[in-house]
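J.: Below are structures written as structure tokens.
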Structure I
Amino acid sequence: MAAGAAMIPFPGEPPRAAMKTSVPGPRTEALRARHHAVQDARTVHYYQDSRRSIGNYAVDVDGNTLLDVYGHIACVPIGYNHPDLLAAWKNGRFDWVMGWRPALGVAPPPEWVDLMEGAFSRCAPAGLPAVMTVTTGAEAVENALKAAFAWKMGRRRGAAAWTAADLRDVLVNQQSGPNDLKILSFEGGFHGRTLGALSATRSKPIHKLDFPAFDWPVAPFPTSPEGEARALEIVELIFRAGDVAGCIIEPIQGEGGDRHASPAFFRGLRQLCLDHEVAFVADEVQTGCGATGRFWAHEAWSLDVPPDVVTWSKKFQLGGLHLRTEMLPREPWRLFNTFLGDPLRAAQFEVILEVMERDGLVAHTARTGERLLAALTALQERFPAVYSGARGAGTFAAIDAPDGATRDRLVDRLRQRGVEAGGSGDRAIRFRPALVFADRHVEELAEALAAVAAG
């Protein structure tokens with residue numbers, strides 16, 4: 001992606017966080033009571049004032065202004081109420097999709113073709129020209145897994161057509177061949193909460209308890225050079241056992257503790273997938289769209305052969321996947337659903353991408369990430385009994401607390417001081433700010449982290 005011009009300050013952004021009540025405040029709790037009467041509201045942190053939130057600052061219904069480094073679980077790309085997005089609403093840029101929602105695989109408006117040829121091709125990962133849009137990251141993963149299965153079976157079947165037995169058996173879930181196929185994923189990985197994606201998810205028991213799962217293999221996610229070599233040995237043993245159609249992995253385990261592996265590990269994994277005819281799926285639902293200081297986190301791997309599929313969502317505002325053309329099923333209707341994405345969110349992403357390119361937000365995030373990592377490193381040196389393991393790529397960053405209970409207390413104390421952060425894995429505090437997060441916000445975050453560590 002082009003570096004673009006220097007980023008300008010976010011107009012109208014508050015100078016810093018300002019608290020009026022504890023969080024959750026009384027208005028949030030009153031809303032929660034109403035909300036919970038019709039929908040489970042136990043997970044709500046606070047109710048946000050959508051109109052008053054600006055830039056990097058979320059304003060809740062109790063009037064508290066919080067520096068948001070959680071970003072609705074990594075979903076806020078260019079801050080709250082960016083003037084370019086508001087202008088696009090007001091000048092009619094989205095009018096073509098405001099009156100109805102099309103079934104995009106049946107009768108899409110012509111503007112949809114413009115989006116696919118334009119923004120969604122312009123940001124495509126190298127070597128992956130085909131795109132499928134959906135609404136969520138879990139849907140993106142489900143369709144990536146389906147693409148891997150169809151590709152694997154297509155290679156086995158060659159030019160042969162399905163048999164009458166195939167057509168009969170599939171309707172009673174007794175397919176010979178496909179039912180033996182598996183997806184390899186990694187300890188600590190998170191890929192979504194729908195049933196196929198959940199079978200590849202390995203982060204928290206609560207995500208999976210009581211739900212049936214496919215008996216798919218799992219390999220360790222390495223955190224050391226020695227661990228990387230051992231993990232690749234285990235992966236090769238799993239592949240040699242046969243029937244593995246795909247391998248899915250996050251560039252950074254965003255839910256499983258912000259765990260990183262080296263580019264050399266990912267290159268080795270890619271080569272094993274090539275050697276054993278296993279589709280390689282890079283799950284960039286959380287890392288994609290610039291947060292790591294590159295538009296795609298897997299660009300850091302310097303692969304000779306790109307992934308077969310890259311999934312994405314969150315900062316894109318909708319879900320989707322880019323694929324090598326060979327990964328598309330030969331027949332239509334195989335990767336399909338009614339809506340095939342959300343045209344309004346796709347049109348918003350076009351504006352977001354324009355802002356990113358014009359303001360050089362990917363390069364800006366790389367620079368800000370260096371400042372953030374330096375601040376986190378200084379904090380762990382100053383408070384070694386509280387913080388450790390500072391790490392990050394761009395502003396996709398984390399720092400560890402001694403244990404989960406301490407982490408949870410620190411996150412709550414941060415919120416009471418006006419910083420919205422989140423947890424990751426067993427004991428990490430994770431940071432997922434918008435791409436307009438800047439040096440002054442790093443300083444404010446560091447001050448808050450120091451204050452809660454001190455007491």
Structure II
Amino acid sequence: MNIKSHCDVGQEGTLWWHAHSSWLRATVYGAIIIHPKEGSSYPFPKPKRDSVIALGEWWDANPIDVIREATRTGATPNVSDAYTINGQPGDLYNCSSKGETNLIRVINAALNQQLFFTIANHKLTVVGADASYVKPFTTSVLMLGPGQTTDVLVKADQPPARYYIAARAYASAQGAPFDNTTTTAILEYKTAPCTAKCTTSKPIMPRLPAYNDTTTATAFTTSFRSPRKVFVPTEIDENLFITAGLGINQCPPKTRARNCQGPNGTRFTASMNNVSFVLPSNFSLLQAHHQGVRGVFTTDFPAKPPVKFDYTGNVSRSLWQPTPGTKVYRLKYGSRVQIVLQGTNIFTAENHPIHLHGYDFYILAEGFGNFNPKTDSAKFNLVDPPLRNTVSLPVKGWAVIRFVADNPGVWIMHCHLDVHIGWGLATVFLVDNGVGPLQQLEQPPPDLP
């Protein structure tokens with residue numbers, strides 16, 4: 001089925017679509033390509049080819065059954081059995097001609113895993129991410145969290161041969177199980193002369209970083225810059241400090257053991273600012289807001305943690321169990337928002353890909369340890385920070401983002417590791433209407449069920 005639509009998106013590059021119902025996203029996803037408008041071109045030489053590589057996860061089971069079992073037991077879900085490139089775990093063939101420069105759009109569509117990506121013996125020139133152009137930089141390896149996209153130029157400048165395209169996990173949570181397989185495809189030069197030995201020999205395998213190579217992951221995520229000077233809000237109306245991490249729920253007395261299979265008879269949970277987000281069951285948040293339905297959510301999500309503690313140190317067990325709730329944070333239209341995202345070491349620390357619906361934002365800085373406003377604010381890039389919709393919150397670290405709340409509605413901010421959002425690692429921003437007609441929520445269509 002082909003669907004054509006015309007709209008002014010104001011972006012160029014690579015986005016993606018995916019299911020938002022349980023773990024259907026494991027297989028229901030695809031690319032959204034936004035080409036330069038007619039009469040204009042890329043801010044780099046036009047590539048010969050334009051290809052999409054979607055990285056995914058595969059279970060030798062129905063993924064819905066996997067998450068249902070984890071929800072019943074309160075334990076972690078079974079890890080995937082393989083990673084995939086364009087739906088296949090093994091060797092695909094992607095032909096290229098000698099001397100060509102190709103644009104490859106890489107999407108991490110995996111459910112629960114950050115991934116390293118590389119092509120043997122080839123340099124990757126990064127030119128875009130999350131449908132925004134970036135100042136080009138060259139690397140041998142990418143690191144993408146689920147939900148992130150990266151556009152790279154690859155020049156076919158190597159001797160005639162076959163080269164593995166490969167991806168495998170970046171697993172930052174110490175001691176946590178993960179899928180340690182490697183998925184591959186093959187880049188083959190189709191027009192260059194290739195001997196019989198070339199076509200029958202095993203493709204060249206790239207060197208991939210170690211699974212826990214945070215140094216390589218950080219070097220990549222901190223290399224992004226906007227192509228030119230951008231307008232970053234310098235006066236802040238809403239300054240939020242939001243912790244993000246895991247937690248443990250103690251099971252009530254007389255709970256069956258089969259429902260408490262987390263550590264020491266508990267259930268896993270997660271939270272932001274000690275609130276474990278609970279999605280409403282009867283109304284959507286947008287519907288409840290638009291129709292004024294009471295009792296669906298409250299507007300008392302805290303702007304800072306209720307208790308200040310050593311977020312990345314040895315956290316007291318008294319802080320491991322968050323409070324469940326459907327709490328949102330209200331923003332006035334046009335308010336200039338800064339969010340300090342702070343990872344925690346509750347149960348275990350790990351890298352969290354934090355995604356905000358409805359907005360792109362500038363990533364001003366990231367670092368390790370507890371955010372210190374007196375010293376870390378000096379690290380802010382207020383000249384050419386990258387524009388993204390998903391930020392990699394470093395393991396035992398922090399990241400700072402800014403945006404202007406100019407898109408009215410109800411927008412969730414969540415960890416894009418699907419197991420974590422199911423545990424409650426999310427919050428919601430309710431952005432009020434502005435004054436003008438283009439600053440207000442559209443009315444729902446008359447045939448809305």
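Values quoted throughout were computed directly from the atomic coordinates according to the rules given, and no laboratory measurement underlies them. All values derive from a computational prediction rather than experimental measurement. Cβ atoms are built from the backbone, for glycine too; each structure is taken alone.
J.: Given 16.2 as the derived value for mean count of other Cβ atoms within 10 Å over residues 233-240, which of the supplied structures I, II does it correspond to?
T.: I
J.: Quick check for you: by relative contact order in percent (Cα under 8 Å, 6 or more apart), which of I, II is greatest?
T.: Comparing I, II, the top value of relative contact order in percent (Cα under 8 Å, 6 or more apart) belongs to I.
J.: When distance in nm of label points 7 Å out along Cα→Cβ at positions 105 and 121 is compared over structures I, II, which one is greatest?
T.: When distance in nm of label points 7 Å out along Cα→Cβ at positions 105 and 121 is calculated for I, II, structure II comes out on top.
J.: Additional query: Which structure, out of I, II, was Kirkwood radius over Cα pairs in Å, for residues 57-264 alone derived from, given a value of 21.0?
T.: I
J.: If helix-only ellipticity at 222 nm (-39500 (n - 2.57) for each DSSP H run of 4 or more, over all residues; to 500) is calculated from each of I, II, which structure is the one that comes out at -11000?
T.: The correct label is I.
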